[in-house]
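Quick note: the coordinates plus some simple rules give every number you see, no bench work behind them. Quantities reported herein were computed from a predicted structural model and do not represent experimental measurements. Cβ atoms are built from the backbone, for glycine too; each structure is taken alone.
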Structure P
Amino acid sequence: MRDPQIKWRVNSKPRFTVLTFGEYMAADDGPRETMLRDMRYERVARTLVYRHLYPTISRFLASPMRDRGILAECRRVLQDERAAATSAQQRENLTYEMRALEAFENSLNALGMAGLNFELAAAAPPLQIEGVSISVQPTAHIRVRRLRGADLIGAVVVDPAKGEAPKTAAAKTKVTDGMTHSAILLHQYVTRGFPGKDPRPSTEHCFVFHMHRQERVSAPYPYRRLYRNMEAVCRNIARSWAAIEPPRSFDPAYAKHR
């Protein structure tokens, strides 16, 4: 349980999730500055964490026959918890989670599961890229069995966050660009976690799926130039991290350093 007196977390080293780093790579300079400040001086707040939905999607994908009963059970649990919720915020969060579950069910055709074998993914240490820690926790691992040659392996991250729908072509391009960079990190995760040629990491099968937009983006091949750019960005972040100025509302008396 967090200390109610703590309102800020000051991160001594830069850390991202695989999705937020993709967003950062696709952002313009102004939003990038804001993102870094918010990550260096992190405001402690209750957030929607999809604590039932995340493991449910993983178990559903990994089940031998894509058992819809797993999704139905999750819906029942969410309905029961919402009925027993003691605060408006709890009810609202559970309602969002139920809507996200419905969106996932409606997006299954767009996910493209044919020919893919999904496997549960254990917790993995973050990628360390030029002084930046990037947490890559796939929704599931992927294996494509082949009669000839090594099996192909990959990983998927299913993004349940609705967010604001991009309204212009330029905004849509940025969203897809961010997903592309995240998919590259997924391929790096698979390559480092399963070294060697048997099985063989596949860029096609390392992808991010946004279930509300029903958009699936795989890592491109080749991506060496894009990855070198990501490494350079990480070096710049690591060099400038300690010099990031706090926001005006920051109060060190209510901050915890980590």
Structure Q
Amino acid sequence: MLKKNTILKYIYPLSSFLILISLLIARFLWPSDSPEPYSDIWETISGLGNTELNPVGYIFFQIALTILGILILIITFYIHPQMLTLEKNQGQTKLGSFFLLLGGIGFVLTGLIPDGTIEIPGWDKFHELTSGLGAIGVLLAAFFYWLPTKNAKDKINQKYVKINIALWWIPLVLAGFAYGYAELVIKPRYDLGWYGPEWGEAGVSGFYSFSVWERILFAVIIIYMGILVLMVPKSTKIGNRKDEN
């Protein structure tokens, strides 16, 4: 079984570094002579995985998402038995682990299967399905894990519980406001379609960009993985074994 120190000292930082570097490489490999220049403010992260517009760089986008999915799966299998040692709210713990597992699977599928690879007649949203499964899975895991960690005051450092609350709720509330205002006010006012460079050309602030908040929440997911591992006590009994670190 993996130890806490192994994850925090090696697996988590190395994975986070490789995810960031892979996405940066995917961005830098976007062709300078592309008929559709890439906007860091208005284009989604998934845009880097466009096999036609980013014919070489998309590979590194796929690598980044695959690494993220594997990292989430590793942490799921590490954190679940640790969380089950908490005496209260085991039902919520199991739901949290279930959704975290789904999140990891979603990101792995997003990474392994480039957008447009699988074509389903009458439906071309496989990429949106897998990436959405990844993001929503992690979000729901955070929701269901919250009560067990909050109630385990003698086993879980409540500082990390409070950090988690701020980590998720502040960007979620701001993103909700930005998206709602953009959809209900800005889009009708300027007669704009889906978020893109034309929004910036119309003078709309990047604060209202779906892509900006997508990047922030993507970073939140990665940070949350580290906090999950940090929350687990340094020594917890699992059956007759202990995780000594």
- Item | Value 14.8, calculated as mean projected area of the Cα convex hull in nm², assigned to which of P, Q | Q
- Query: Hey, Cα Rg over 2.2 N^0.38 Å, for residues 100-139 alone derived from one of P, Q reads 1.65; which structure?
  - Reply: P
- Using the calculated result 2.3 for distance in nm of label points 7 Å out along Cα→Cβ at positions 12 and 188, pick out the matching structure from P, Q. P
- Query: One of P, Q was used to compute helix-only ellipticity at 222 nm (-39500 (n - 2.57) for each DSSP H run of 4 or more, over all residues; to 500), and the answer was -20500. Which one was it?
  - Reply: Q
- Message: When FRET efficiency 1/(1 + (r/R0)^6) of positions 84 and 228 (r between Cβ atoms, R0 = 41 Å, to 0.05) is computed for each of P, Q, which one produces 0.20?
- Response: P
